[in-house]
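Trainee: Following are the structures in question.
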Structure I
Amino acid sequence: MRDLTVALVQAATVWHDARANREMYGTQVLGLAGRADLIVLPETFLSGFSNDAVSDAETMDGTGVRWLRELACEVGAVVSGSLVIRDGDAVFNRLVWARPDGTLACYDKRHLFRMAGEHQRYAAGSERLVVEIHGWRVCPQVCYDLRFPAFVRNRFDATNQLLDYDLLLFVANWPSPRRHAWRTLLRARAIENLSYCVGVNRVGVDGNQLHYAGDSVALNYLGEPLVELGGEPGVVTALLSAEGLKAHRERFPAWLDADDFELRGES
């Protein structure tokens, strides 16, 4: 496990225009070649957060995933964000983790935002994903998942003497009226899980006339910001210290007093 450089890409996603978004986000990502190990894009970065995007959902063999895979290969880094994906008869808000070797991992958003009717148009995932990059274990999540701490709880594996993950990652389209919750809950998730936490949100106004304040941030295990983006488009990188995380966990092993529990997915 070595230090990890994470890039946060915050932009005003173009409403229902995958081609324009591929061009915009692609330009931002290509500028990060050689500067980051992991590049993070917002939730539904090719369409915006829209129930109407279901009708244009691509498959895993479609243009969006192919483009993301090629982009990761070109910049030599993992590139990740969520897309609207049709899988069989269901449509998912699916986070895709595209590695530079061309392989993929996926996480389907578990908690669907019923206040916007997401649960009526999309299918929910059931399994949490933990992926590895340069010795780091990363747990990627999508937007509304941030409000459900039990699902993302960092538990200790006594057999392997490891916590589940080292970096908790949220991609989002989190509107400005709930800005305080976004900022507060990200910090809480970092502190309670003794983990780095990165949240990447969009900015601008979408086709539903919702405004997004951005506030993308990389937090350390104390909930302190390493880098922050305000309300404008931008790209920043954060260096996550492997030694710093290890030292904090050694001097503050709160997981030893954690409650034991199991998660049960929906049948």
Structure II
Amino acid sequence: MNILRAVFVYEWKKSLTTGRMAWWLIMAVFPVLITGLMTWIQHMEGELPAGERDSVWSLMLYVTVPCVCTAMSVLLMAGPAIASELEQRSWVYLATRPHGIFHLLLGKFAVAFTWGFTAAVTGVTAALWLSNAFSKYQIWLAMVRLSFLSALAYAAVFLLVGVLFPRRAMVFCVMYTALVEVVLGAFPAIVNRITVQYRLRSMLVQWVPLHDDVRNSPAMEYAVGQGSPLSHAFWLLILTGVFLVCAILVARLREFTTASESDL
């Protein structure tokens, strides 16, 4: 535990660069900007009916916070986890230490989760303060819980992708998000249940005050599950654990080549 704490502190301090802090700020401000734009449009064109207002804010914040803000914040930290060590030529030293790879990946996973979750909480708190939603606390609590689970899951997913494709980690992470989470996650089939978005949507509809027309729409029949939020959270944590274990196993078994070694 002391080693893992030391790795986390070291990786956290190393991540405090100007570029990464600027990206964190952009992600945190993104839902606030969308909220401000929607509030201005409603002010110009008239307020939404009371029954629809919370539904609109809930769906908008779900897309901007757990789906975009959290995932993109995690992507910057977890995706290039292996590539950064290979570029710095420090991988060989970590791989030869007892449990060095294990502690390194867990430390980077914890840092990525922290960056994504803090950006999400900051963004949704400021956004709801600007909004005119009625059930602000209920929506805020739902988005915080969804962002927590989203940060955990996407940190494990992007870490695995970064281990599998270290040289093109960011490209493959974006491809995974577009093809698996967006396209495959929207398919009305059982295969979409292995995606992070399916589990998040299933918890969303039970945690936020959605209008009956939205909740009972035909699109929701295959887009969300019918189980309890606890069951969906459990399966999402199982998927997170599977992705994380696979990333550690692949990193331990695979022989990475540093830039200097590839020139020989």
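Taken together, the values in this text are just the output of simple stated rules run on the coordinates, not laboratory data. Keep in mind it's a predicted model, so treat the numbers as computed, not measured. Cβ atoms are built from the backbone, for glycine too; each structure is taken alone.
Trainee: Check the numbers for Rg/Rh (Cα atoms, Kirkwood Rh) across I, II and tell me which is largest.
Mentor: Details: I: 0.94; II: 1.02.
Looking at the calculated values, the largest one is II.
Trainee: Using the calculated result 2.7 for distance in nm of label points 7 Å out along Cα→Cβ at positions 6 and 254, pick out the matching structure from I, II. Please report the intermediate quantities before stating the final value.
Mentor: Working: I: 1.7; II: 2.7.
Matching structure: II.
Trainee: Can you tell which of I, II yields -6000 when helix-only ellipticity at 222 nm (-39500 (n - 2.57) for each DSSP H run of 4 or more, over all residues; to 500) is derived from it?
Mentor: On the way: I: -6000; II: -23500.
Derived from the structure labelled I.
Trainee: Can you rank I, II by distance in nm of label points 7 Å out along Cα→Cβ at positions 38 and 158 and just name the one with the largest value? Mind showing how you got there, number by number?
Mentor: Numbers: I: 2.8; II: 2.3.
Structure I comes out on top.
Trainee: Can you say which of I, II returns 26 when relative contact order in percent (Cα under 8 Å, 6 or more apart) is computed?
Mentor: On the way: I: 20; II: 26.
It was calculated from structure II.
Trainee: For FRET efficiency 1/(1 + (r/R0)^6) of positions 174 and 214 (r between Cβ atoms, R0 = 35 Å, to 0.05), the calculated result is 0.75, so let me know which of I, II that is. Numbers along the way, then the final one.
Mentor: Working: I: 1.00; II: 0.75.
The read-out comes from structure II.
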